[in-house]
Structure I
Amino acid sequence: MEFIRAQGRELFAGDEKILLRGFGLGGWLLPEGYMWQFYNGCDRPRRIEQLIESLCGQEYADSFWDRYLYTYITEDDIRWIAGEGFNCVRLPLTARHLYSDSNDKYNSLSAMIRRADDLIGWCSRYGVYVILDMHAAPGGQTGQNIDDSEDDLPRLFMDQANRIELVKLWKDIAGRYADEPAVAGYDLLNEPLPNQFSKYNDQVLPLYIELSESIRKVDARHMIILEGVHWATDFSIFAPLAKGGIQNAVLQFHKYWNVPDRESLAPYLACAERLGMPLMMGEGGENNLAWYTTVFPLYEHSRISWSFWTYKKMESDNSPVSFACPAGWDTIIAWLNKGLKPSQDTARGIFDNFLYEIAHSQKKMAVIRALKREVPLEIPCEAYDGYKISDKRRPGAQLRENDPVTLLFANGKKGIPDYRRYNGESQPAEENVVVELSEGEELSYQFTMSKCGNLSVEINFTGDGYIAICVDGCDLKGSIGGGFKSDFLSQGGHRLTLLCVTRSILADTISLSVDGSISPAQA
């Protein structure tokens, strides 16, 4: 593998341009309560650890975490990620667990450092890059559950000792992996300082500079990754940074639950252009397939690397991998919610069941297909990749507003679409967006196929227009009325064009399948 480097607005592996595409390995070295369906009180690593110790005893807890670390992510996961065509994983780290119990700090290997070493070895074997992500810095950089905060305050910015500790820790990490090309770079701080702690914002860029200078004393080759404040959505902290101010660096933003269009990316793209730096979407997900199908191809069209969050969690259809809720889990939830404590033997049996289910996780291929736009899948008509439009845009849905394409709510309302589908549920009818096409206007959509075969195309629309479609140069076919379905012999097609031949239509969704494969809804 070649070292990744930032050069101008692009990333390079050796002499070749590269986009990083992959997954955040949330829940492994930094368990979050929601991934275990813990929502009341037990939301971060230290509280989960306390729960298991209090229910099962210290000896069992030690054994549990050892088994957990060797079960949650394995070499098989990395082999599968690489086999599906992805080339990167982002590894969240917990500073508290990078130190050994011997108090010898980083130089005495902790269990988590050993697992990070294992991961990097697997990734090197399969050609997958690793981003090391300081998700939980000493003292906490967010004052939230995600940084394992002890008292919901961002004490990294309140206590100089924590800052000194972080600088040393990153220097030690960089020294350890300086010669490892499978490490893509160092993500210095995950999502520092939500708005309620914005009074510390002016400390973030100076800390980034200090960390970068410390890292460069031992590692001149790896990328430095810089996130904005307020959940990595606010780049205003980079205003004082001059072009070339931090060498071999990447800007990272996060994107959840909002409008999936280029306009929403404009502030990040503008900042990256001003500074001459590559851009990465470091976390986004926890939504539905339609949102994934729309926004992730947009990143690639915009030359933005990306990392989906999160790779694996319990009882989920909107992550690539999921494990079943273990037998007896309601007993653990009852203890959290109502204080109904199970016996120690019962609790141990339930957590054994938990580990069993993790070891028998299931792949959710519909998520993978949505991220890759791979057949079979369903594409919302507003997720077009190209257009030819002659009429003036009419007001309706406030989405892709710099395009001339008319986007309307099916129910006639106006405003910003609500894309907050936290558990992967479908868009409700009141949020359904359709595309209006008049005679002679067309839209195009990119997609991929893993094999050649008979491609079935079904388009849902209303209106009295005659539509036609073309798949990679195949003859146009058409229909009048409320829907259209046709088959093409595709040689691994990649572009579909929808044309309104006469009058007008309101297009809704496009479903693609091959050789009678199951529909996206059944996958």
Structure II
Amino acid sequence: MKEDEELNKTFARVYSLIGNGEYQAAFDCLRNLKIPKARDILVDINIAGFLIDIGYGLKDPKIVETGLSKAKRMLRKATSPSLEGHLLYDIANAYYALFRIKYEGHTHPPIPYVDELLQGDKSFLRKAIEKERYLEEDLKKRLWTNYGNCLDSLNRSAEAIYAYDKVMELDPQDPMALGNKAIALMKFADISGAYRIAAYIKSHQMLKRAISFKDEITNKADVSAVVDFSRAIETIEERVHDKNILRLNIRHDRFETTGMTDFERAYIDFCTANRLFLNLHIHEEECEPSVVDSIFISPIRAPEASDEVWELIKYLNQVKEDFAVARLLLFQSQFKRDDLIRISRRTTFVNAPIDGAFNLYIGLLKAAFKEVYGILDKIAVFMNKYYNIGLDEKCICFDSFNSSESIWRNDRHEIREEISGSTNPSLYALYDIALDFNSRDYERYRQIRNSLVHRKLVVLLPDASSDNGVDHDERISYDVLVARTIGLFQIVRSAIIYLVNGVQFEELRDSKHFTRKIVPVQFDTEQTFPFDD
């Protein structure tokens, strides 16, 4: 009993020293610790976590690696989902710490997606998120903050925003989430069209609020966060002509529903709740700018390049059209209509004994999945044309790495120079998404797509007694398929944002090399329909 009390006191002291940045004292304290032979697994779990934090604080990779090895050993002995979640979080932290230490002080660190340490951080954070419901609130906040930071390091800032919002659902005033979300939002301000300034204003105000928690940030995280937030504030102030507008309280009226049908209102509510609109107007989620697909490139080219610009616009129009159609199919699969049920019953399906369901509603859900997945291939075709890679467009697949028609790797299985040498952050983000589709993380999306396109996928309704929640081979529960379809939509939505942002990056960079007068391309956005008078 006395040993336990001494152990708890020592752990409390080590925790306090780490929080105060006294890493060497914490390490000395831990080295002098007398550990009882008959000890609880929590003792070793705590020690592993301390070693990882101390090693990062001292910038000593050997100490971090010691903690990492111990955490991995403990993971094999974990007896509960809660312990697994803690250890997965610690392992992810170790990978990120080693990544940061490895490139500390490098003026030009290597492209992040090729580093196995950062990929390890991402993978273990996702595994920890799978155990989220078993974790205490403070650890959930740190878990989602770190996941957002990892995605941001991989230039996947649109998805990082999702992660920071998860933190802010738990604590709306969390300073790290506020500041990091603001920086992520800044990166897309220039493709926000008419709402570019609004995005900068919101980012500036969030950063100011985060900075007001300076002491808390210093105690909880790397003090460089304060410096990063301050630099971001300076950057925004340099990009706006009148700093006074940064103090404006921007609010928008809720979108107008007068004249809308129940179907239209339900559609907008569904898409808003699941973040399915292609825009970055995230500071007001129920106003008109937040319920439209406004994101688009704003190309700036020399006059003689206009034909090429319009060709690229047609490709991007197709991507957006496919996304809008897939999204409508998804919504229709969730919106109950008696007339659609009656139409479905005009088609005869035979009910198999395993309770699998076949009808138009299930078909709409499957069609939405296939349609939105196919957009990824169109993104790859767009890139092939934009970067003049020269592949046969009929054979290009977004998630292919090993074929001769891979958009990402050449015949020697090396990353294409167009990718690795681009210095385009959004292009790196797209590459990392493609990596995920070739890993355990997104493997199930590929399996579902292949089953739907080439074989069959049996969907079990929620009341199927034996297989509720099943998700394997060619069988899946309805609820799981809905969740995975929405998840795929959010991935593809982010990929479209990266594509647009990537083109914008290239256009602005290329515009600096033109010697003739450069003029913005003007768009006509009026829609016409086959049945117009």
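Read-outs: derived from the displayed coordinates by stated rules, not from any lab. Every value quoted in this text rests on a predicted model; they were computed, and no experiment measured them. Cβ atoms are built from the backbone, for glycine too; each structure is taken alone.
Which structure, out of I, II, was mean projected area of the Cα convex hull in nm² calculated from, if the result is 25.1?
Only one of I, II returns 25.1 for mean projected area of the Cα convex hull in nm², namely I.
Where does the value 26.4 come from, among I, II, when mean count of other Cβ atoms within 10 Å over residues 175-182 is the thing being computed?
Corresponding structure: II.
Hey, mean count of other Cβ atoms within 10 Å over residues 159-166 derived from one of I, II reads 15.9; which structure?
Value 15.9 for mean count of other Cβ atoms within 10 Å over residues 159-166 corresponds to I out of I, II.
Distance in nm of label points 7 Å out along Cα→Cβ at positions 31 and 375 was computed and gave 5.5; which structure, I, II, did it come from?
Corresponding structure: II.
Can you spot which of I, II the value -8500 was calculated from, given it is helix-only ellipticity at 222 nm (-39500 (n - 2.57) for each DSSP H run of 4 or more, over all residues; to 500)?
Working through the options, I get structure I.
From I, II, which structure was Cα extents along the principal axes in Å, for residues 207-454 alone = 70, 54, 42 calculated on?
Answer for the origin of the read-out: I.
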